[in-house]
Structures are given as structure tokens and as C-alpha cells.
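Here, each number is a calculation from the coordinates, and none is a lab measurement. Keep in mind the model is a prediction, meaning the values are calculated, not measured. Cβ atoms are built from the backbone, for glycine too; each structure is taken alone.
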Structure P
Amino acid sequence: MKKNSLTIFGWLFLSAMLLGPLGVSSAQAQPRAEIPVTVHDFGQVREDQSLSHTFVIRNTGDKKLKILDVDPDCACTVVDYDRVIPPGGEGTVKLGIKPFSVVHPFKKKTGVRTNDPSRRWVNFVLKGVAQRIIEIKPSHVVRLRGDPSEDLAAKVRFISNLPFPWEITKFENKIPDKVEVTLKMEKPGKIYVMEVKNKYREQGRYKGKIYVYTNAIKKPKIVMRVIADLYSESAVSP
């Protein structure tokens, strides 16, 4: 009886040794990426601003979480991130956008690849609305169309979104034989209005430029283009 008991005990011990590793492998330790927020909205910004935001990644698993790759969708996105996050720890992914890289509504995506088997990829998004530091309305291209015998003119408004008083210090009319240019301040430190009048009385087309100089370090010179199409009604009638 004693011999049988020892034999049974031996078989049980051997079975435990054999089955033990199988039991561990079925509950293998895994990293787990928990990300509270994946989208950041900057709201309204200026195009000359440097933008950055830090996203948080938590490892709620029981194995090291590794960030294997970070893939921004444009070269203007600067990346800095924690490559390894311990179990129960917290890491960050810092994304930034360089000045003059966005304008109007924008949305920049950055893909992050991890070793979490349940979340291999996650996309972080930076979005907002970027204003030009100097808005030109309707456009930086001045178009004059019509009969050269008429008084053809066009107005352009320059609007500053800068946080300091903005000035147009001077302008250069590169086609003075073709157009007359006048500049008036509409709102001190903020808005100027330029009027371009045609002086050329011959039919045909001409092009030229007007250089506008300002006190803005990041926008010291604005190039305005003038395109004129001058034809009388009789010249274009069948």
C-alpha cells in the first residue's frame, strides 16, 4: 500500500511539472496600451506660431510596452516620445508643428505602432484653424479687365492678425507707366487699402508687380501681381 502511495505521488508530481509550463503560457504576460485622448484641437491660431501637444500613453499590462515606430503624415511634425513604458507606468508622445506649415482648417495625423497585440497602431491627430498673419482680400493678384478707355480700377485690403501694431512702410510700383497705385490706412496698425488704377490706354495685355514692405519680421515683403486684359467691346464683338 505504501509503495502504491509513493507511485501515485510520483505521477502527480510529474504531471504538475509537465502541466505547469502549459498553464503559465496560457496566461502569458502582455503589455496593454491605454490612451485617454487621441485628438487635440488647437482652435484658432496664427500661421507663424510653433504648435505642440503631448499625448499620454498608459501601460495597464504586466509586460513592458514598447513604441516601435512613429510615422507622421508630414515632415512638419516634430516627434519626441518614450520608447519603453514599464507595467503600470505612463509615457508620452510629444508632437509639434513648425511655423508656416499650416493654414486654414488643418488636420495632421501621426501613426504610432506598439507591441500591444490588441492595439498595434493608434493615430494621434492635431487639428485647428490657422490664420495668415497678413490676409490679402480678395487676392494678391490684381486683375484689370475691360475697355482701356474706361477708368478701370481694383481695390485690395491688407488685414493684419499680428499681436502688435502693423505697418506698411512703403511700396514700389514696378509698372508706373501702366498703373497708378495709392495706399490708405483704414484702421491704424491693422488694415490698409490699396487701389490700383489702369493708366494704359492701348488694347492688349500687360503684367507687372507691386512690392509692399512691412514692419513684420516674418513677413517683411509682400509681392502683388497685376494682370490687365484691355479690349474694347468692338474688338471682342463678332
Structure Q
Amino acid sequence: MKVSTLQKECKRCGTCCLKGGPALHPEDISLLQDNFLRPEDLITIQKGEPVFSLSGENPHPAPAEIIKIKGRGSEWACIFYDRQSASCRIYVQRPLECSVLQCWDTAQLENVAGKNLLSRYDIIASHDPVMPFIKKQKAKCSLDIMGHLLNTVKQKQEDHSTAMAQLTNLVNADLSIRLQAHEKLQFSLELELFYFGRPLFVILKQSGIAVREEYGTLLLSTSPA
């Protein structure tokens, strides 16, 4: 817990906003219902996806699904942070984690961070036509399985080649499900990141796996393509 006896109010330095948008909790549902937040503003962090803790230590697999306000472009900086004015564009209707955050004393944030989080199933109606695709991706493209295969590859175990082949099948299955959903429902890339999270091949790239496309299929290797 970070406690400063000198600072007692926000200095609007933007550091917390630049580190990433907040995760959403049940208390934030009204922000979506009242259209202060849209699904296009959100990204799904899948169970098992590498995430950083509040302490900023090495990433660890997310223990549960997380819905976050997405970053700007390739950055994690919150899309609602205005750099020029050093202010939040939705400050009055900000999510729970933002409202309890005090950078000089993180105790309140630590009490809620990673606990009682929203998932896609809390936001998307059960009859929404995208739901069968989300369930199919969850069943066939588990990040828990991907993490196990990646460990096998990194440790160069005897079944290294088999694990690479299975990883290749996994990333292509993930893309296939996304493509099927998009062809049927014609949603935007912004909604895809909420519906399905980041593609598995993007997550693997951050773990040192090289990816190339050949005849419409993704191929993986442990050395630069």
C-alpha cells in the first residue's frame, strides 16, 4: 500500500490514467445503461491472459475475465484521458476504481481491485446473436490451454513440436470464430475487442512467438519470421 504523509489531493499528473483504464465492477453497470460508457469503449481481458498487478510486478495470468476501459491506439493509456487539459472526459461519471483511487494512499483501490468484476455475460444480453460465438471461442480457445502449451514451448520439452502445432491450431481457430461472427453480424473492430478480447496471436507475440501469414493461415515459430 502506498501512503504519503505529504500529498493529500490529486495533482492531476495523469500517471494513473496513462497506466491504463479501470476494470469495471457491478457498480458501473449504470454507466453502460445510461450510455456514459459504450461497449465500443471496452476491452475484454480473457481469463488466463497476462496482466500486471497494482504493484507493477511481472505479469501473471488473469484469474478471471476482466472488462476494462480500453487504451488509446497501441497504448494502454485510458481513452478518456485528455492529455492537453490533464483531465478525464467522463470524470463526473467515472467508474468505481477511478472514484476510489488516491495515488498517495491506494488502500481503497486495493480493497476493490480484482474483486467482484464484471464479465461480458453481465453486459451482453443472453439472446444477443454474438453470444454463441463468444461461448464457442471460450470453449475452443482457452488461454489456460494456450499458457500450458506456451510453457512447454519455452521450456523446450520433448513435445515442443507438438505444442507448437497445437498453438498454431489454437490461434487459427480463434481467428476463424472471429471471422464467422463478423461475417454474420458485421460489427466494428472496436466491438470485436469487447466481444472477443485481443486475438491469441497478438498475446503470443508479446511472449516471443513470431507470427506470419501464409495463404490465409497463421504460422508460428520461436524465431523471428
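Looking at distance in nm of label points 7 Å out along Cα→Cβ at positions 169 and 185 for structures P, Q, the greatest value goes to Q.
In this comparison of P, Q, the computed figure -4000 for helix-only ellipticity at 222 nm (-39500 (n - 2.57) for each DSSP H run of 4 or more, over all residues; to 500) is attributed to P. Largest in volume of the Cα convex hull per residue in Å³ among the labelled structures P, Q is structure P.
Starting from the value 22: which structure in P, Q was relative contact order in percent (Cα under 8 Å, 6 or more apart) calculated from? The read-out comes from structure Q.
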